[in-house]
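Colleague: Following are the structures in question.
We did not get these values from a lab; they are worked out from the coordinates using the rules stated. Quick caveat: nothing in here was measured; it's all calculated off a predicted structure. Cβ atoms are built from the backbone, for glycine too; each structure is taken alone.
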Structure I
Amino acid sequence: MKVVVTGGAGFIGSSFVNLLDRYSRDHGNIDIIVVDKMTYASNLERLPDDITLIEKDICDLTKEDVGEVDYIVNFAAESHVDNSIYGGRPFIETNVLGTFNLVEIAREMKNLQKFVQISTDEVYGDLDDYEDDHKLSVEGDVCKPSSYYSSSKSAADQIVISAHRTHGVPYLITRTCNNYGRHQHLEKFLPTIMECIREGLPVPLYGDGNQIREWIWVEDNVRIIFDLMISEIGIWNIGSGDRYTNKEILRYVGDILGKPVKYNHVVDRMGHDRRYGLNSSRLHSVMGRDLTTLNLIEYLQTELIL
């Protein structure tokens, strides 16, 4: 099996690459090719030694760079929402044009088993826009993205779907919730608040802090992605049901560390969605087992007590 993993030196991508490497050692050889342009969010130290690395922008990648492959798994993305608000062009270039280029490469493959597009729950938009307070996003919902980040990811999904419809490219799209785990970049929410509270610094908190997000351990997410990659097609929500307001998470971190939490209320993000939540019943029914092995509070307890 030959697998191309774009964005493989990033947080989630590297976790997937290490999963492939472990699977290869236990069940048979997998030729892993990592494509990464090595931005500030990339780190080669996360990767196993026995992989092929191509340091290149996915917009510039060619079939000649990778050869014939069985799977293309696209983790490469600009993903920081704040950055997309103040400078959207890199998000359109990487997330839209980059995905288009990868799909065009996929079309050239003679024996491609699947193109795997890693998407996000943010493509669905704000659940508070619905009258139903208990509404959760399902795979067939109309996407209503709110930022250049989420709109570029939604556009990328549509490119993949249209490539299947018109050119027969076999595909899988996974839409997952917020990931957490070790080696996450410090710009992300959990590493930021953990460091602030440890150091007794005020935590920057958007608005009233009552935005609700769903969280999944990165290792659970990549395991599910792999299982779907080798068995399913279409669009799949990957959720945990583990949902908290931002303020609740701050309180948990403070309680675990035994430290008071200082807030620095900042002006709310433009277009900030209040609530995300995934209906993952389809995934549960197919997998037929518990999907997650670690919840957010258990993770925080483990990491903060160390």
Structure II
Amino acid sequence: MKSIFLDCNDQLAPVWRQVIRAGDPPIDVNTTPFAREELPLVLAGYDIALDDHSYMPTDLVARCKQLKHIVFLGTGAASYMNVDELKGRGVTVHTIKGYGDTAVAEHSIALMLAASRDITRMDREVRAGIWTPQEGVQLLGKTLGVIGLGGIGREVARIGKGMGMQVIGWNRTRRAGVPLMDIDTLLARSDVVSLNLVFNDETRGFLNAARIARMKPGVILVNTARGALVDEAALIAALQSGHIRHAGLDVFHAEPLKPDHPLAKMPNVTLTSHAAFRTLEASMALLRRAIDIVKTLI
């Protein structure tokens, strides 16, 4: 079976060279950017595709007659393809969990700190010749609500506790180590909310307008999970009104985020480019596990 890493970028290329081992199956590597409609051309003749966050529309995958497996580099394949539709067409999607829990959690905490002290706003202003110290929020003793207590959420909780925050959580199943609340109580009590929930059809729009309205006034919201977990229009309205003091966002409904998007123009939003999992350690673990999946398929 022929395999291709269809969208290896400049950051991942050197990592890929580090993790390849003698005896690994041959995997072609494409580093040339391509338009979405060119996907069938890139995948022509391949049975297995490693996908680093390229969109895989069902109608285009249907034209990839030989393709049988997609190894998605991460957990959020549902944001980039319809997994059930592809399965119905004989294409199995494989995801990779747990490779970067600490990396994503640390990024969540970084966004929380940046948001609480308006760091990015002051950085922009100082560079523009504006000297306006912003009053921040001290996090010691504040309540951190963690929504989703998988590997990443548990790491966020661990670090938050180490900073002296009071940590509470919500999860769809029982989890030890963090006091669990119903979602309405968590939203009403939390000074900071970290969204670390798995994205699927059940959690799409989880933070809807009604739930955002129940959040504590002046709350900081951090999302390193998936943009579609949040009602975007309600989020923007809450940021405009100040109900949400600041949002630290690494993920968006459509990526890359366009520069004219409302979120990109708001001073009380800190933006990063879906980079929470991008550390050398996490990337090496991710690519190595992707190769190991390919080995099981050949």
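Colleague: Which structure, out of I, II, was distance in nm of label points 7 Å out along Cα→Cβ at positions 4 and 284 calculated from, if the result is 2.9?
Modeller: Working through the options, I get structure II.
Colleague: Matching task: 14.4 is the computed value of mean count of other Cβ atoms within 10 Å over residues 20-27. Pick the structure from I, II.
Modeller: Source structure for this number: I.
Colleague: Once mean count of other Cβ atoms within 10 Å over residues 28-35 is calculated for every structure in I, II, which label goes with the largest value?
Modeller: I
Colleague: When mean count of other Cβ atoms within 10 Å over residues 188-195 is calculated, the result is 17.2; to which of the structures I, II does this value belong?
Modeller: Details: I: 17.2; II: 23.4.
Only one of I, II returns 17.2 for mean count of other Cβ atoms within 10 Å over residues 188-195, namely I.
Colleague: Kindly point out which one of I, II the value 32, 53, 14, 0 was derived from, the read-out being P(r) over Cα pairs in 20 Å bins from 0, in percent.
Modeller: II
Colleague: Now a separate question. Between structures I, II, where is mean count of other Cβ atoms within 10 Å over residues 132-139 highest?
Modeller: Structure I comes out on top.
Colleague: Given a value of 45 for percent of Cα pairs over 23 Å apart, for residues 156-275 alone, point me to the structure among I, II it was derived from.
Modeller: Answer for the origin of the read-out: I.
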